[in-house]
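Following this line, the structures themselves.
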Structure I
């Protein structure tokens, strides 16, 4: 999948469930749990996951320096 041009600014991407070689990890914190923890701490999300879902999903936030952060789980 090509993502060039999808975002108008820099974006930081984190992929729960993958190692640095995009190989699936045996244990990891599910993206829905990460989203819940951030929301519990008052972090505003610009896109959200249905927390009753399973499998691949993603959400986005903006950090204090106005960088978009994509948390994108593929497993």
Structure II
């Protein structure tokens, strides 16, 4: 499965809305891939608390400062 190659416009996404705010629930996505998640902008879901700056930095480092999306259809 190919991975999105974007290295700009990166955002840290909650994998699960109820999964907490630690690194295990963080996924780095470019804005385009983030918008294509099932929960983005859904007013029926309460947004979780934002990640701390420390968690965001750790997620970006773990992801190699690249989008972690592997859907292959978001960035076309």
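Bear in mind these aren't lab numbers, they're just calculated from the coordinates by the rules spelled out. As the structure is a computational prediction, the values presented were derived from the model and not from experiment.
Some values worked out for this structure:
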| quantity | calculated |
| --- | --- |
| Relative contact order in percent (Cα under 8 Å, 6 or more apart) - highest-scoring structure of I, II | II |
| Value 18, calculated as percent of Cα pairs over 22 Å apart, assigned to which of I, II | II |
